[in-house]
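Okay, got some structures for you below.
What follows is calculated from the coordinates using simple rules that are stated; it is not laboratory data. Nothing here was measured: the structure is a model prediction, and the numbers come from that model. Cβ atoms are built from the backbone, for glycine too; each structure is taken alone.
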Structure I
Amino acid sequence: MPEEPCRMRAEPATEKKQFEDEALETIWELLEKGPDVHLSQLSSELKNEQALIGMEADGLIKITGSKVEFTEQGRLRARDITRRHRLAERLFADVLALNEYEEDACRLEHVISTEVEEAICTFLGHPPTCPHGRPIPRGKCCKLYARNVTPLVVSLADAHVGDDFRVVFLRTPMIDRLASIGLVAGSTIKLFQKKPSYVIKIDETTIAIDEEVARGIFVKKHERRPEEFS
């Protein structure tokens with residue numbers, strides 16, 4: 001289903017901030033679709049033109065005639081709220097396998113800290129897009145990852161041969177078949193080879209899978225204990 005701007009009940013003390021966040025996120029999304037945003041568009045979306053004018057007084061946006069633009073302060077805040085929302089969507093859709101998550105994503109985007117945001121991004125492997133295909137703005141953790149940090153969760157297709165892994169989640173039509181041999185979220189596996197097929201060991205069972213299936217298995221490196229894979 002299409003992504004919609006957040007609509008949340010708020011206490012009076014936070015209602016103004018949440019409206020600002022919603023407006024900034026809406027402006028960001030409109031700018032992804034075209035070069036300009038007009039006041040009439042925002043008024044139609046948000047139903048509160050007076051509050052938008054107040055955001056100009058607070059230094060978050062500039063209104064020139066009918067055109068609305070970010071100030072630098074507003075752009076940075078819009079980027080952060082959009083990033084948190086889209087990471088939350090990824091968390092709920094990919095890890096928790098939820099179909100209905102927009103309301104929870106809206107709640108989460110307002111309350112998580114920068115540290116939690118970066119932890120979620122790293123856990124997910126710095127995803128480039130949300131479940132709707134919209135780009136997730138890059139964070140500091142993503143820039144660091146591009147240089148020298150391996151994400152905590154990777155596709156088995158990107159994992160290193162010889163390492164042990166714990167399965168975090170699966171995104172493949174073969175979930176039932178894999179579950180029948182014990183390959184489920186939480187199971188521990190070892191990757192033996194990638195070519196000509198991927199060979200993995202689950203408990204005492206060794207199986208071969210093709211690359212397409214491997215790409216749908218997301219794992220986290222697991223420190224081997226003496227009693228495992230003996």
Structure II
Amino acid sequence: MKYTNIDDAVNANGLRLVIVKDMPSAWGVAAKAMIDYKGLDYLLAHQIPMSENPELLAWSGTNSGPVAAWNNESPINRWDDILFLIERLAPQKPLLPKDAAARIQVLGISHEICGELGFGWNRRLDMMRPPEGQPPSDFGKKYSYNDTDAALANKRVVTLIKELATILKVQAKQGSEFLVGNSITAADFYWAAFSNFIVLQSQEECPVNPQARPMFENTPAEITAAIDPILIEHRDKIMRTYCKLPLEL
């Protein structure tokens with residue numbers, strides 16, 4: 001991995017990844033961790049939060065991270081498209097099982113963590129909730145904040161983390177420390193990254209912009225009460241065994 005700027009990333013060949021600078025943006029943290037795990041060579045560039053990032057927008061069509069690109073192929077930014085790309089580039093260390101049933105499980109869990117109205121989506125809704133009577137911020141408008149989904153966000157998060165804890169406990173009884181099967185999959189990487197939205201790693205392991213850290217540490221009490229220790233034990237095991245620490249944000 002080599003750091004570069006957006007202009008150089010646009011004009012380069014090979015694999016390029018753009019992540020949000022100095023923030024634990026879980027979609028990018030997971031993508032980078034999986035690329036590192038697979039041993040792929042790549043260039044890393046930054047999207048600057050709360051900035052216009054015109055070069056990134058002109059190239060990729062989005063002012064968000066992550067964005068990935070391979071050679072002359074069009075840049076992509078959806079979590080599953082990035083996963084499928086890196087699976088294609090390094091199939092010898094698969095993060096999606098060949099077994100159909102296990103593959104369905106991994107993709108289903110991953111969607112519930114990463115996808116629309118999933119764990120990360122709902123935590124972001126809560127984080128950008130405006131004061132009562134106030135309109136959404138520019139950040140909220142960017143991600144289509146609405147009161148209907150925001151009212152359900154924390155309940156959805158609680159439901160999911162309880163289900164993930166149940167899955168991990170069943171797996172542990174069968175002698176596995178992973179969410180699916182007996183080896184690491186994309187689902188494990190996604191949970192490890194997204195768990196920072198409810199229990200943020202230390203500054204030593206996750207060097208977030210200090211001004212942003214309070215926002216990520218402000219987890220609602222109803223969610224905190226529902227966090228089973230096995231969820232964070234799993235996160236720490238995956239992070240310390242399969243990821244580069246401190247995280248490179």
Structure III
Amino acid sequence: MTRFDFKQFSVDDSGCGMKICSDSVLLGAWFFEPYASARSVADIGAGSGVLALIAAQCCPQAAVTAIEIDAGAAEASRLNFEASPWTARLTLVEGDFSLWTPSSPLDLIISNPPYFTNGAIAADAARAAARHQQGLSYASLLRKGAQCLVTDGHLGLVSPAEFEQEIIFEAEMASLKLRRLLRVQTSPRKPVTRLLFDFGKADGTASVETLALREPDGSISASYRSLVDSFYIKLK
């Protein structure tokens with residue numbers, strides 16, 4: 001059993017193909033910050049449900065739906081939701097996002113999608129499905145997500161740095177506009193390794209920023225600490 005205790009909730013990722021990682025916490029902290037008044041959120045490919053739980057913490061009025069196709073991960077999400085302070089606002093849908101339709105358009109969609117498009121398939125089926133774009137590609141996530149959003153809705157996702165142009169192109173094809181982009185690097189002297197995207201259905205100015213997780217001396221940067229301080233009990 002693997003249990004992670006955050007300030008307001010805990011996550012047990014037993015049964016999940018991909019384990020909880022800092023990418024999801026950073027994405028949730030960054031993406032939800034401007035949208036605290038959102039009333040409806042969906043977490044696509046929820047895994048253990050950490051992004052749905054972050055959504056419930058950051059958006060106190062929101063009904064949050066987590067969609068997860070893998071049975072083991074869906075059960076982990078369900079148990080984590082039941083143990084959280086927001087169980088009344090959290091719903092788990094075990095199924096394929098491409099076949100799901102919300103009862104009404106959503107304010108926000110968030111996802112930490114599969115990110116290996118090439119390479120060997122992991123022997124463990126759940127891990128393979130979680131890491132490879134076999135079912136939930138960037139293109140399919142963006143197309144389907146755009147159909148599920150309200151006219152001024154937003155979709156957030158995280159990816160490795162090398163997919164920046166591909167994802168922006170696929171978003172444009174889905175009629176989604178880049179509104180915010182955060183390029184993440186380990187430290188100021190290191191290359192960018194991760195990208196956090198915020199796409200909107202409405203057009204507008206795009207904000208592009210860079211975040212270094214650590215200072216040159218290896219200490220946690222003040223910018224990173226301020227983003228995630230509401231979640232981590234202790235940031236190392």
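General remarks:
- Source structure of the calculated read-out (helix-only ellipticity at 222 nm (-39500 (n - 2.57) for each DSSP H run of 4 or more, over all residues; to 500), -8000) within I, II, III: III.
- Ranking I, II, III by relative contact order in percent (Cα under 8 Å, 6 or more apart), the structure that comes out highest: II
- Origin of the derived value 26, 25, 16 (semi-axes √(5λ) of the Cα gyration tensor in Å; candidates I, II, III): II
- Structure (I, II, III) behind the derived value 0.65 of FRET efficiency 1/(1 + (r/R0)^6) of positions 53 and 205 (r between Cβ atoms, R0 = 30 Å, to 0.05): II
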